[in-house]
Structure P
Amino acid sequence: MQLELKQLIIPPGNVLQLKDISWQMFEQILDELGESRAARVSYSKGCLEIMAPLLEHEFDKGFIGDFVKILLEELDIDFIDSGSTTFKKENMAQGVEPDASFYIQNEAAIRGKKKIDLTVDPPPDLAIEIDITSRTTFTNYEGLGVPELWRYNGQRLQINVLQDGKYIESENSRIFSQFYDLRDVIHQSVEQSKVVGRNATMKAFRNWVKERL
């Protein structure tokens, strides 16, 4: 009798790790898990992680994603919200589903496409990971060539930019370089939302952006 992944129960906040997973097995697991699921997967050179997020994780993901949208809207920059799309590249043996992702500089390159193929399409310009239950590793995103990766652990926002194939931590975002205190303001805004609610937080953040332009 063979155990199937759909029979496994992963409690929120926990991570299931599987080793010695071939690329073909990874593809089969993605098919078996399906697209209508809350769990996120990460694959790197034979190691597969399946993570079930906590509610806090989903809250933070939603707020930070909305802050990015406000920044882009106020800057009048076209973008595509690619969400938690599965990005994978067989020749690098890497695959990942970010908590949030955006095409910004490369928006025009994928405009109108229904599927992303990283053998011909560029990776997202920005990926966001919420590290409440586990710490995101750089390997997947470096292998896929994602220019900028944000990691938020509930206490601080870490901005990482790709340089010579490796991430370096940066005080500022290259995408939003004019907002030098963006890291602190995003964290403060997430905390503020717990007191004043979503709408008031979004209005305050949008006003902050407008004042800087």
Structure Q
Amino acid sequence: MLTHPSTVLVLRRHHLFSQLPDKVFEAVCGLAMLRRLSCHDTLMHQGDPAKRFFLLVSGQIKLYRLSAEGQEHLVEIIQPGQTFAEALLFSQARSYPVTATALKDCVLISIDGGHYRNALEDQPQVCLAILASMSIHLHQRLKDIDTLTSASASRRVINFLLQECDPDSGRVELQVSKRLVASKLGIQPETFSRTLHRLVERGLIAMERRSIHILAADELADYSG
């Protein structure tokens, strides 16, 4: 049960809960739980029964899948304020399709999925908000597919940089390690680093730690590697 006012407020402000009537929201809070994870702790494993979804309050969560060979494939990095696993409420899936592990010490809210789904029966506006959230996730997955189906490692890296670039600053701020970015792109970390250095040598980008500045976007888009 959620009782701390600041935590309840975080949940209330999220678009999946902001339009719930007070009594319904109070009932949701009554079945919600506050979870704390230390760095590298696992919240759930791929294949576990999917009964709850989550809102990250602080920290960073890595969602990934394991191949039959045991190779890790990064799906998404969850940042504070984001929910995850809520799409399973409206599918026939009975188990989580990913593993969730903390990249930093985390505080998150765990919500009873079945109770929340029942609470939505008379809340069409909240249902629309969930559809919008799912649409955003689907759009991101399509972008990921476009990147992963690129013909070469260099093109995958370039597509990633162009997709993640802030249009105002021309910068890409890596929120996670280069190893995790490489995993998401389906390439080896060494390949990712070599490609970045090659782009630096060409004068197409500049790098400072996890900040990458795109110097010539058009030339970068046309670069064949």
When distance in nm of label points 7 Å out along Cα→Cβ at positions 14 and 166 is computed for each of P, Q, the largest belongs to: P
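If you work out relative contact order in percent (Cα under 8 Å, 6 or more apart) for P, Q, which one comes out largest? Mind dumping the intermediate values first?
Values: P: 15; Q: 19.
With respect to relative contact order in percent (Cα under 8 Å, 6 or more apart), the highest-scoring structure among P, Q is Q.
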Cα Rg over 2.2 N^0.38 Å, for residues 78-181 alone - structure with the largest value, from P, Q: Q
Label whose coordinates, when FRET efficiency 1/(1 + (r/R0)^6) of positions 126 and 174 (r between Cβ atoms, R0 = 35 Å, to 0.05) is calculated, return 1.00 (choices P, Q): P
Cα Rg over 2.2 N^0.38 Å - structure with the largest value, from P, Q: Q
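Rule-based calculations on the coordinates, nothing more; no lab input. None of the values given here were measured: they were computed from a predicted structure. Cβ atoms are built from the backbone, for glycine too; each structure is taken alone.
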